[in-house]
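None of the figures in this text is laboratory data; all of them are computed from the coordinates on show. What you are looking at is a predicted structure, and each value in this text was computed from that prediction instead of being measured. Cβ atoms are built from the backbone, for glycine too; each structure is taken alone.
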Structure 1
Amino acid sequence: MTFLELGVSKDLNKGLKEMGISIPTKIQEQAIPVLMNRQTDFIGKAQTGTGKTAAFGIPLLSQIDPSKKHVQALILAPTRELGQQIAKQLFKFTKYTDKIFTESVYGGEKIERQISRLTRPTHIVVATPGRLIDLIKRKAVDISKIDTLVMDEADEMLSMGFKKELTTILSQTKGYRNVWLFSATIPSSLNEIIDSYVNKNAIRVSIDKEDAVNKGIHHQFVVGDEINKLDTLTYFLKTEKEGRGIIFTRTKVAARTLHKQLKAKNYEVGLLEGEMTQKDRDKVMRAFRKKTLQLLVSTDVAARGIDVANLSFVLHYQLPDQTEYYTHRSGRTARAGKTGISLALVTKSEVQTIRELEKQLGIRFSQIR
């Protein structure tokens, strides 16, 4: 299938082609024709890194009327990084179409600056839930005329504690808009929201595990003692040479310690953990994107919303405590048709967890040495 066959306009297709997006992914194949051609609520379950932004972004852009100056669509995202990334992609998609204006708003930036930007004509608002509510209270943004509300990474928004904000936004817009919900997992807390705010006849698309698990990722594990983990890691990094990647820990204490140890060994390494200020976080991400940093040490919470192209590996210095975190972590490598390594450093007692991950996610790990 091509995007043109899915019903995407020539102008949008030209923008996609220029970004190197020419063959639709499974979620794009199933979502785009449905969302382009009918007014419906939609629930799409697909893993991180499967091209969800284009799956909802292309139909959304096709429905915007550039001659109308009010906000016609709202996209909610869990983190400012993801929000900025979505806004940037929508801008690139529309390079050859009529001007469609997207504004990204989020916490951690002066609200006055965002209020001033929102005085310009804006067709699509991409927002983190907390900041959107602040802007609505100040009457800086009007979402009363939106036709479509997209919730991206809906499970992440709930696990970050945004349930109250989401229900406020959903109830304020109830009755005249379509909800398009995209999520890697559908926990029971998300089902509650679906039951209350999404049409009972919503179209549901679930990209099953076999399709969702990125075939380009090589899942590997090394068994060893806790005490030798740092040596194993540095040995692996030597084999990677120029390769860039993210090293995950389960706790912030472990992340800080490992960051110090790697810095002492002269690695160009940045740290991301939950208690950092937004300013420090942005600084680290800028350096990583510009490739002045080769490695990032991160906790699961801190890595939410990160999308960096061309990472050759993800390394699990500590296994995550939730299955879906493994999917979110490993999905950071092998994006856009490339291949990558997801390597777990485990102790003997953790081999059982590897077997569990294989069963639950339908993947195969190979043991190294």
Structure 2
Amino acid sequence: MNPLRRWRRPGAPSGGALRPEEGLHARVTTHRGDFVLDVAVDVAPGEVVAVLGPNGSGKSTLLGTLAGLHAPEDARVTLGGRTLTDTAAGIAVPAHRRRIGLLSQQALLFPHLCARDNVAFGPRCAGRGRRTAAAIAQDRLAEVGVAELADRRPAALSGGQAQRVAIARALAVEPDLLLLDEPFGALDVDAAPAVRSVLRRVVRDTGQTTLLVTHDVLDAVVLADRLVVLADGAVVEQGPTAEVLARPRSAFAARIAGLDLVPGAAAPEGLATPDGGTVHGVASEDVAPGEPAVAVFAPSAVAVHRERPGGSPRNVLPVRLAGLEPRGEVVRLRAGPSPGGPPWAEGLAADVTPAAVAELGVGPGDDLWFAVKATEVSVHPVRRRRT
């Protein structure tokens, strides 16, 4: 039996406003030097919300305040009906009693304890007996795929292994809320996708209520139901992940949405699109055929042609040029609706040099061909909220 099933969180309410006893409700105003954070954030039970924003926008200050690590000037934070912070009433529940799990960039494991004892530390602090805590720890380590490393100390673990142990430790206390602060930021390019896949699976299987802080739009796409975008200490945009990325209303959201992204379902050769087409690509992690997924590729990976190209590109589609946007050393060509192209091609971008634009002699309204090699396309599973 899956040990995490014992503490499955209920799904988010099917409709209507969140009741005060449900999920996280936070209104925070705090000063750190000259910086002022003034935000309100709600997270429904079982929901994963990603907080994005440029450096200095207040993301880590928000997480630290929710975790009880910062003392705000004016705030009220409730979680599952419990009041954790209420400055007006003088309430400030200490961090260790908040039932909040925190996972940061660095694993921050106790160096003198083995992996099992690191994970058992939280349950022990909560009053569990040594044997029970050890059993919980072993179950959690198995869930994140490192049960065989239970007796190793952190110095004998790789970065990816240590972060998996840190995930197990954060979940071992059965938190009402999991806070993720750039959890893949310190991992190398080989370890990050595997750990992201583990975290996505565990969050999905448990229905764990989660608040994720990240700079990486891919983390948000793979993990989050909803995005909250911060800038200068305030919420400037929020909404379902796909909607914010498709129709950004803030400068930061527009910038992070610079990747080309095609929604659909995982298929053996890449991604099956809603219109019955296929985007050929390479799965970045385990994803089952038919599972909701997205194909992601950089505009710089798109080659632009006047005539249909031959040769190696697996993805070739007709587009009608909607506009040209100067972007530093390149020009971004934006695809509009094309009578002969798939509907999902609208909005796709290709970055080419000014010399290439001059050689092509293109302008808005011209019919072109976009070509992308399958090796340049990554297919990622997309989290869907549990019902």
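Summary of computed values
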read-out: Source structure (of 1, 2) for helix-only ellipticity at 222 nm (-39500 (n - 2.57) for each DSSP H run of 4 or more, over all residues; to 500), computed value -7000; value: 2
read-out: Origin of the value 3.7, where distance in nm of label points 7 Å out along Cα→Cβ at positions 29 and 109 was derived from one of 1, 2; value: 1
read-out: Among 1, 2, structure where distance in nm of label points 7 Å out along Cα→Cβ at positions 45 and 349 as derived comes to 4.1; value: 2
read-out: Given 0.45 for FRET efficiency 1/(1 + (r/R0)^6) of positions 69 and 141 (r between Cβ atoms, R0 = 25 Å, to 0.05), calculated: source structure among 1, 2; value: 2
read-out: Structure (1, 2) behind the derived value 1.57 of Cα Rg over 2.2 N^0.38 Å, for residues 285-324 alone; value: 2
read-out: Identity of the structure behind 136 (criterion: volume of the Cα convex hull per residue in Å³, calculated), options 1, 2; value: 1
